[in-house]
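What follows is calculated from the coordinates using simple rules that are stated; it is not laboratory data. All values derive from a computational prediction rather than experimental measurement. Cβ atoms are built from the backbone, for glycine too; each structure is taken alone.
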Structure P
């Protein structure tokens, strides 16, 4: 996938995932971007683990994969932070 498409997909996915997990979505632009791009990788890995295709381009299916991956990533992150405090 082209780097610009990764960034756009990551930004949208990170924002949506942060809205789902903590309902505020105030992670910031850079953090949403990082969460979304890493979430796309996590989501792609999870989907391939279950026999489906991962991120395939800049489309609705890839956005779903990235949002689910970013949501899983944020959920695990919040669980780890909660245990530390």
Structure Q
């Protein structure tokens, strides 16, 4: 089941980060995939958003590989953005 508009708006707010690079990637990701996110992907994205900005950027930019298989698919989607 896709997330609601309210949940998507909360996610947009949560994707506002202190690091501009993260903001840009996350904004483009939400434009492309936000409306189609299901609850499972939302939970994975929430887990990634709990990371500090430098760690999140290292994953999204490919400077660091994701060792957690459950998160790897979402990291790959973010990298495609």
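Data for the structure
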| quantity | calculated |
| --- | --- |
| For 12.9 (mean count of other Cβ atoms within 10 Å over residues 14-21, calculated) the corresponding structure among P, Q | Q |
| Identity of the structure behind -21000 (criterion: helix-only ellipticity at 222 nm (-39500 (n - 2.57) for each DSSP H run of 4 or more, over all residues; to 500), calculated), options P, Q | Q |
| Source structure (of P, Q) for mean count of other Cβ atoms within 10 Å over residues 30-37, computed value 20.5 | P |
| Among P, Q, structure where percent of Cα pairs over 22 Å apart as derived comes to 15 | Q |
